[in-house]
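Next up, some structures in structure tokens.
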Structure P
Amino acid sequence: MKKSIRYFKLLSASPTGLRSPLVTVEAVITPGIPRHHVVGLAQGAVKESLVRIRAAMLRAGYDFPRGAITVNLAPADTRKESSAFDLPIALGILAADRRIDASCLESAPTLVLGELSLEGGVRPVSGVMPAMMRAKESGLKRFLIPSENAPEASAFEGLQGACVSSLKEAVDQLKTPAWSSVKMTRFNIEPPPEKDSPPDFSVVIG
């Protein structure tokens, strides 16, 4: 691959139901007229991701790369409709542009999910639990997800990961050699309180 072509890939998932197949996020930056494309059956919120990512990068202190940016979500024959690809796409672009060192995402394949706000925050996404279940079945040992999805991560003992609330926090996590181990949380589900029986109209006189 030519030096002028910058490339990086990492792992995410398409949280669409109970299957939540794993998705490889590939980011390629080439010199030339700025053109930005997300391919791989990207639908709805995924097509709009680069708009959110550009604003989030600027808020985090990173310039949006110059040149043509192509993001591929593989496999290409699976529909991708979730905003959960925002964070992995942003990290992939920053890594491809050599703005950050994300080699840890390649040395230890990591599930990355999260929606970005225009202020650079990481918002919670739906479908984290089935995505993590699928990742664990596939042998992945680490995850990087929104802070508000932390309770769902607590159901998977034996994994390592981080829950972040901003793009800057996610980048800082990549610099940390140690990732926290998940401690399973037991949820005590109490039965609903018993309600008094409704009035019996047979006792009404008159």
Structure Q
Amino acid sequence: MANERQGVWGRVRAGLRDWSVPRQLRGEDALGAAAESADSRRTRPRLEEADRVGASICPYCAVGCGQLIYARGDEIIHVEGDPRSPINRGTLCPKGAATFGWLSNPNRLTTVKYRAPGADRWEERPLDWAMERIAQLVKRTRDETFVRQLPDGTTVNHTLAIAELGGATLDNEENYLLKKLLSGGLGMVFIENQARI
């Protein structure tokens, strides 16, 4: 029992000797060696492992904050704000700071999934197939539900059967063109943008 107590006190004394606060209180260099511990001297920056860095733009909104993407081989190991960017000067909002999490999430979908009407499971399909299918369904729905005039003769040229939810990464010019296509070209009425929601 006595040996066990001595062992515990020995570990406590060693920890106190290694702890930086007592050394700093004794007047040693508070920002230099006195601030270090055995653990802090062994700690290495995780970005030291990166063999390349790429510049990117945050995908979450139209602000366009710059990001640095650090990789080791083909694996992304870190994402941070780009200090060279005049927009964010190296900072990221909580959504932008979470970019690494969604990039490396094992549950992230990276292929097109399709579930046929009445089916009980999803199938993988090519992106070209999905884009063509969406275009065909939009055209068919518009053609089947397009209203030129109301019963009282008022011209409306619209469809109430299709809605659109835009992404917040679109800038003003892209949103303008999208609005022209959807309302003017297709006659859609229900148009919203994720940035407002």
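Observations on the structure shown:
- Test item: mean count of other Cβ atoms within 10 Å over residues 49-56 calculated as 20.6, pick one of P, Q: P
- Source structure (of P, Q) for P(r) over Cα pairs in 5 Å bins from 0, in percent, computed value 1, 6, 8, 9, 10, 11, 10, 10, 7, 6, 4, 4, 4, 4, 3, 2, 1, 1, 0, 0, 0: Q
- Source structure (of P, Q) for relative contact order in percent (Cα under 8 Å, 6 or more apart), computed value 20: P
- FRET efficiency 1/(1 + (r/R0)^6) of positions 9 and 153 (r between Cβ atoms, R0 = 41 Å, to 0.05) from the coordinates reads 0.95; which among P, Q: P
- Identity of the structure behind -9500 (criterion: helix-only ellipticity at 222 nm (-39500 (n - 2.57) for each DSSP H run of 4 or more, over all residues; to 500), calculated), options P, Q: Q
- Structure (P, Q) behind the derived value 26, 54, 19, 2 of P(r) over Cα pairs in 10 Å bins from 0, in percent, for residues 113-168 alone: P
Every read-out reported here was derived from the displayed coordinates using simple, explicitly stated rules and does not represent laboratory data. None of these values were measured; they are calculated from a predicted model. Cβ atoms are built from the backbone, for glycine too; each structure is taken alone.
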